1. FRET efficiency 1/(1 + (r/R0)^6) of positions 33 and 481 (r between Cβ atoms, R0 = 41 Å, to 0.05) was computed and gave 0.40; which structure, 1, 2, did it come from?
2. Work out which structure the value 1.27 belongs to, where Cα Rg over 2.2 N^0.38 Å, for residues 209-440 alone was derived from one of 1, 2.
3. If we compute mean count of other Cβ atoms within 10 Å over residues 465-472 for structures 1, 2, which one ends up with the highest value?
4. With relative contact order in percent (Cα under 8 Å, 6 or more apart) as the yardstick, tell me which of 1, 2 scores highest.
5. From which structure (1, 2) was helix-only ellipticity at 222 nm (-39500 (n - 2.57) for each DSSP H run of 4 or more, over all residues; to 500) calculated, if the value obtained is -16500?
6. Taking mean projected area of the Cα convex hull in nm² as the criterion, which structure among 1, 2 has the greatest value?
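Read the figures in this text as sums done on the coordinates, not as results from a lab. If you're wondering where the values come from, they're calculated on a predicted model, not measured in any experiment. Cβ atoms are built from the backbone, for glycine too; each structure is taken alone.
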Structure 1
Amino acid sequence: MVINSLNLNQQTKNLSMAAKSVQKERFTTKWGLILSVLGIAVGTGNIWRFPRIAAENGGETGAGAFLIAWVTFLFIWSIPLIIAEYGIGRNGRKGVVGSYIKMAGEKFAWMGSFIGFVATAIMFYYSVVAGWCLYYLLESVFSSLPENVEQASMVWNGFQGSMLPSVFHLIMIFLGGLIILKGVKSIERINLILIPSLLLVLLISLVKALTLPGSGAGIIYLFTPDWATLKEPGLWLEALTQNAWDTGAAWGLILTYGAYMRTRDDITISAFQTGIGNNLVSLVAAVIIFSTVFGTLGGQMTNGEVLNVMRDSGPASTGLTFMWMPQLFNEMAGGKIFAILFFLGLTFAAFSSLISMIELATKVFVDMGITRTKATIAVCTAGFMFGLPSAISLDIFANQDFVWGVGLMASGGLISFAVITFGADKFRETLVNNEESRYKLGKWWVFIIKYVVPVQVVTLLAWWIWLSATTFAPDTWYNPLSPFSVATVLVQWGIVVALFKFYNRKIAAKTILN
């Protein structure tokens, strides 16, 4: 009896210590939360992907129609899902799997696991991109800028043909791991430095870009709508996927940070601040890129030729950012400083997003009873090993980007499913509109999360499969070995889902017990 009593007391003490530890894991300020979530959302997708996608979907007179579709999805996809992620995370106080179980039930642990894996799979190759950014930052500091496309190609091909992509991939994931080791307070502190610094860099870059002769032509093209392009379904598909990339909606990353959210923080206001703030950064980045490209090349090329430069993404979407921008900087006064600032901002953006991805996976293992140190080491080791193929081969990189980028749409559907299972009205009334919320979320959100989001997921996935089978890859869509086929996506998803469903009980039990 004495032994049992001592054991019981010890267990009670351990549980109490664990509870206190969890209690301490909160963002200390509202700005700490917002800047950390902006660290998730503001990444390379804003600075190097968004301007290119806008150019690709622009019409003869401008890209403004794409911006209209893109902003539309901010309000009918991204913000509603961000609200859901904040609520699920704050309610569960665990990582993506544990919080999903609390919302949807133990039998759906595999769904939460799939959401977490999609973001983790993106982390594997995202750290490779972060490594590219760091390399080009150092290149812009210590080397002369390329004078033409041949020199720029030599720099890129020489880099990709060496072991350096793997080395810089290792450096970035190691640095990210150091931040994650110390928990949420370390994440908050680093983002309080990184994000304001990034915004300052972008502001300086914006002023410089706007002073370039001819830059106005780029801004006019960016914001002028070509209304006919709104009739093209492909534009709407690109607008949704780009907004998901921009804001981080449905990645499970905001859900993870939501676990550290204070009860008094207003979910609805935070979601709008996150989504709108992030999209403003994307627009600033687009103005910088369009102004720079048109301002530098406008005297030598027609508008159509300039747009072809922007649309030609190069291998693995690298053309504009890593091959064209350095030589454009070389042609302008003070271009060396501008290049350093640009790649400094890009590196900060990539690193802040990478931190959140490492934290997502780490938090899942911490919830299973593994210490943060062991979990971080395991996640970073796996991240380096599984990211190596993408660091070595651009073809593998492009395949993984394709497979798990599309996976974000499925993740959005699963988050919507969890809210519907819990009860969307109940979710709104009890988890979002609590006693301390200043803005009460309306029933419009319930309609969007119950009907609009699922319809978007089903429609866009079906549309994508149809286009792949009939237009994009009619001869290879059924071949799982083809890097951009429907089959390669469904096979890779299928393997992951099958494994998680097989271990569903073990995942749920391990997560709930700890």
Structure 2
Amino acid sequence: MSLPTRDNPYNFDAFLKWRKEFDYYADDPFIQKVLTRYAGKDAEQADRAARKLSQKASYRWRDIADAISYPEQRPYMMHYDGHNHRIDRIVRPGDTLAMEKEIFSEGIFSSRTSPWEKLIKMYLVYQNSEACVACPMTCTEGLVDILDKFADTPETKAILQHCREGIDGEFAIGAQYLSEIQGGSDVPANVLEAVEEGGLWRLYGTKFFCSATHADYAVVTAKPVGSEKVALFVVPSWLPGDKEKEVRNGYTIDRIKWKMGTSELTTAEITFKGAVAYPVGPLDRGVANVVGIVLTRSRLTVGLSCAASMTRAAREAKNYSEFREAFGVIIGTLPMVAGQVRSLERQAKRATAAAFKVYSEFLKLEGGLKGGLVTDEPIEMRRKRFAVRELIMLQKIVASWDCTEVVRAAMSIFGGHGVMEDFSSLPRLYRDAAVNELWEGPRNVLLTQIHNDIQRASSWYKPSEFAADVLAGVDPARRAKLAAEMEELTSIPNLFGNDEKTIEICARWDDFCQRLFNAYQDGALAEVEA
């Protein structure tokens, strides 16, 4: 029975104490099992690195990520200095700058850092969501990867060194500017112009969606004058000696966009007015290289960051349910809540297991995806490379979709407190997750691409065989049913018919791809738990 009192003694201190003291890695036996299962001989060293970094990610960086998320801390533009010089200075909080420097100084993309150490470190940092570091980390990884393959001039080699190993202790940050106003994902439709002038390439035109605008270097797509082929360039934000003077490299930052999520991160519209740019790879292979290398890394990271966000959301919802009392009972003992929490935990675990499994399969491919669907390799290698390509896209759309659902459901465990931005980080994670759904290809684009890919490869890789292969280890009946369903759904010529039958097939394909990758996730989870 509850009697009236004007001095209500209730508080949240027990829950807050647990949350404040939780170590993302040391206190999570499951992620330790995942790393052990997939990292192989690198597991012990990666474990040591994870324990060390987690001491920062779980406490100091977590608190900074929360502090800089308030509206008054959002970055803003200062286009001119007091003497009417155009500077386009991006003003960000001091805490953001400090955390960014600390994270990049870890040398996560150094040649001395093993792939598994890199992955587990990124996973731990991503539990704090965007915080103006997740996107720049992903973009820097893509920049390092493509320069590692194509840097062949003093300028591009110096940029690679700056991003990968640092120069005088300073590690550079990368970005990628692909989208134009006529179509974000439609990279072949780019019209930004690249002109060779006096032995230098210069860019002219506009990009409409440029995230990590504060970066030191950006991967930029453009078409050489007179060509219909998209080329890839790396563009320094400042030429040597100009950063201190705040003189940008031939471009202006026109405005910062107002976004629903990832608000700590600047996303801007940019006009290039003769920016010096360095070609990366063959000029006629820009689309293949940006998709096969840069976007591949970004899509892998979407799966990883979504798993990290789901892990944090499920963990905090579970522990709140074990603390909160209502109607005379601990709410976690109520069957409805207990079932919801159990579902959250399972979804977070299977997403995490699958992210590490997909990454392990990617690492086994010598030379990466290599771009395109047809190579002169033996058929088994072609199939493996193709399967990983499709799994990366499937993971991107499914993990990002599931992430918003998991975080939203986790917020509901908190009741009204779930949407209070100063009560927990879950509303911020939810908004950031919604951005992840659209980043690096929205769901409808990638679903159509996967369908096209499966059909194009069907002469040397039957759809049913592809499904059966990627679901190896899954319950045989479930595996056989999904394989047969894939064969049926890919038998339709294309997904572009403007008729009711095609619309129905599109809806079924959407639902099927969700179930297919969820089955893959369940298989990965079973491997870890075994």
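1. So the calculation was done on 1.
2. 2
3. 2
4. Top value of relative contact order in percent (Cα under 8 Å, 6 or more apart) goes to structure 1.
5. Computing helix-only ellipticity at 222 nm (-39500 (n - 2.57) for each DSSP H run of 4 or more, over all residues; to 500) on every structure in 1, 2 gives -16500 only for 2.
6. 2
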